[in-house]
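*Asks:* Each in structure tokens, the structures are laid out below.
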Structure P
Amino acid sequence: MTLPALSPRIGGKSPYARDLPTDAAFTWLKEGWRDLWAQPVLSLGYGFAVFAISAAIVAGLFVQGWDSVLFPALAGFMVVGPILAVGLYEKSRRLSLGETVSLGDMLIVRPAAGIRQMLFVGVLLCMLMLLWMRAAVLLYALFFGWRPFLGLDHIAPALFGTAPGLALLVVGGLVGGLFAAFSFAVSAFSIPMLLDKRVDAFTAMGASMALTWRNLPTMIVWGAAVLALSLFSLATCLLGLIVAFPLLGHATWRAYEAVRR
């Protein structure tokens, strides 16, 4: 299957790059790391805030007895993560222009496309996360029956030691992969684009999908890097978010700069 050719101009602006080097993702991470340590208190403070909010949500799920949605919620965080990083994009944007950055600049961002266009993409990503969480519950019921969640102490043996569990892993992985691939494609470049250019949300998301497709090998490597840093954050009980989240946020802006040239 082939996609229609990407228009060389979007919103009357400069051309967008295709066929980026496969190892470009490592360059983006390197540049993102440099941005992180330029005024590091701002970036690490941003990462700590994301960690604190995430930890509070996880604790709330346990307190309310909703541990059954813990894993879908953690996976859904990767869906909405790009919109939460908009302050980090703004810091990298200002650094690339040689401007000073303040905490207010990162907290009160004024997208070139307008706040409504940015909010539209944010709402769409939130809806995708909620849809994925509902799909995860339905898949669990499909393979284990409509019964209470087995609990975190028993879910691993049930998943890896029973036929329904293995089937759920396969089917759930495929369905989750589709959600992840779609959300990754529509958000990889769209949110930085809305911050930088006067385009509407549909144009930005369509351009993001097309650019992801045209640079597919590079974006697969980039997606793997995002997944690896996300797993690192989970393995450290979310503490890794303090560094990993700002690193990915800054690197995402540098990725957008690479295709904007």
Structure Q
Amino acid sequence: MVEADKSYGLLSETSGIEETRSERWQRHLPPGIGLQWLRAGWRDLVKQPGPSLVYGTGVFLLSLSLVWLLGYFGHDYILFPALAGFMIVAPVLAIGLYEKSRALEAGESVTLNRMLFVRPRAGGQVYFTGVLLCLLMLLWMRAAVLIYALFFGLRPFPGLDHILALLLTQPLGWAMLVVGTATGGLFASFAFAISVFSIPMLLDRRTDALTAMGTSMALVWNNFIPMVVWGAIVLTLFVVSIATGLSGLVLLFPWLGHATWHAYRTVAREEA
């Protein structure tokens, strides 16, 4: 009986520890809080909008150049995976926008030079995280090529003019769309979970890359519903940017960057 009481007490204590750990990361946020982050991000955008719009223009020109280079060198077969992979590395590209929001929050001056030459409190750890995200993007692009080969064998890429017909009019194309979307969704979900808060955290705090990525993943997992809604908002605005020939990045990229800083400030509080 004594041993049973001890075992029950140990189980109760373990359960209490697990519950405390779970509560440590939970914020009990409403599902639609992402709309509040968008409003806060818009306020940062329209306050001294010049540097943000120049920043967004730079991202647009960089993206356009990469698309042109892929076509020029005959690598247009990885265009769609590359566009999807853009979302993986976007948090790193947005670090200057986080810096502007942080400076506005602290009442400090904002200049384009400050946004372009950011000095994260974590130092080189933010660049290490960026390298990991780039490697993840390259892995996704390789997986996309393998998925195409799995369904269509050694058939040459038909070109952008015919790929949609190939995907939408043949059963193999439908199957590849399902498998490719599911696989890409896994890559995107993992990248979103480890980066959505880790890059702002490395800018804001003295911590290491792995701790920041682990904290980001824990916060996303324990605030699952609002973060899924936020991820859907980000994806929707990115699709709008693609539909406008990437020109929408000039406005939408800085807007999302500023909003992400406010998401970080809401979810990744110091006690986390």
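*Asks:* Among P, Q, considering only mean projected area of the Cα convex hull in nm², for residues 131-242 alone, which has the greatest calculated value?
*Replies:* Comparing P, Q by mean projected area of the Cα convex hull in nm², for residues 131-242 alone, the maximum is at P.
*Asks:* Quick one: semi-axes √(5λ) of the Cα gyration tensor in Å came out at 33, 22, 16 when computed from one of P, Q, so which one is it?
*Replies:* The correct label is P.
*Asks:* Given that helix-only ellipticity at 222 nm (-39500 (n - 2.57) for each DSSP H run of 4 or more, over all residues; to 500), derived from a single structure, equals -26500, which label among P, Q identifies that structure?
*Replies:* Working through the options, I get structure Q.
*Asks:* Work out which structure the value 3.3 belongs to, where distance in nm of label points 7 Å out along Cα→Cβ at positions 123 and 171 was derived from one of P, Q.
*Replies:* P
*Asks:* I would also like to ask the following. Ranked by relative contact order in percent (Cα under 8 Å, 6 or more apart), which of P, Q sits at the highest value?
*Replies:* P
Each reported figure results from applying straightforward, stated rules to the coordinates on display, with no laboratory input. All figures in this text were calculated on a predicted structure; none of them were measured in a lab. Cβ atoms are built from the backbone, for glycine too; each structure is taken alone.
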